[in-house]
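These are the structures in question, set out in turn.
Throughout, read-outs are computed from the coordinates displayed, never taken from laboratory work. Keep in mind it's a predicted model, so treat the numbers as computed, not measured. Cβ atoms are built from the backbone, for glycine too; each structure is taken alone.
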Structure 1
Amino acid sequence: MSDYESLLAGASALPVSVRIQLIEAIWETVPGDALPPLSDEWIEEIERRTAEFDAGKERAIPWEQVRSEARSRTGMTASDEAR
């Protein structure tokens with residue numbers, strides 16, 4: 001089994017909240033200039049959503065609310081994030 005496969009198997013066995021923490025920690029190690037370019041579909045979706053927001057059809061949701069809802073969906077608490 002390769003290192004990748006071993007890591008993936010171990011990570012897959014973790015609780016969802018811990019997997020999310022691991023994903024976030026790994027993502028933070030990726031340099032911004034190493035990210036792949038966005039697909040045309042994503043660019044179109046971003047432009048569509050931006051236009052709806054600019055036209056007042058959508059409203060922004062505060063990050064604290066988004067994070068709280070994501071935590072509740074996964075069973076993660078604020079103390080889990082601190083670990």
Structure 2
Amino acid sequence: MPKRIMQGTVVSDKADKTIVVRVDRRFMHGLYKKVIRRSKRYTAHDEANAHKVGDVVRIRECRPISKRKCWEVIADTPGLGD
């Protein structure tokens with residue numbers, strides 16, 4: 001089964017080897033046909049502590065690393081956040 005990949009913005013990098021990524025999505029309301037924005041925060045593993053607040057990163061689903069952390073940062077992200 002393929003692993004999910006998402007793109008989002010780093011909102012916190014205070015923890016060691018962990019970043020919090022906010023992923024935004026847009027969808028249309030079923031009844032009112034208005035575009036709605038929703039966001040969700042994911043904790044992702046950042047082995048090198050390379051990403052800072054405001055960076056645009058891609059995260060990939062992985063095995064559980066801790067209680068709430070089951071995503072990892074994809075290292076090869078050229079062209080994001082230029």
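One table, with the values for the structure above:
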read-out	value
Structure from which 0 was derived, helix-only ellipticity at 222 nm (-39500 (n - 2.57) for each DSSP H run of 4 or more, over all residues; to 500), options 1, 2	2
Ranking 1, 2 by mean count of other Cβ atoms within 10 Å over residues 7-14, the structure that comes out highest	2
Among 1, 2, structure where semi-axes √(5λ) of the Cα gyration tensor in Å as derived comes to 25, 15, 13	2
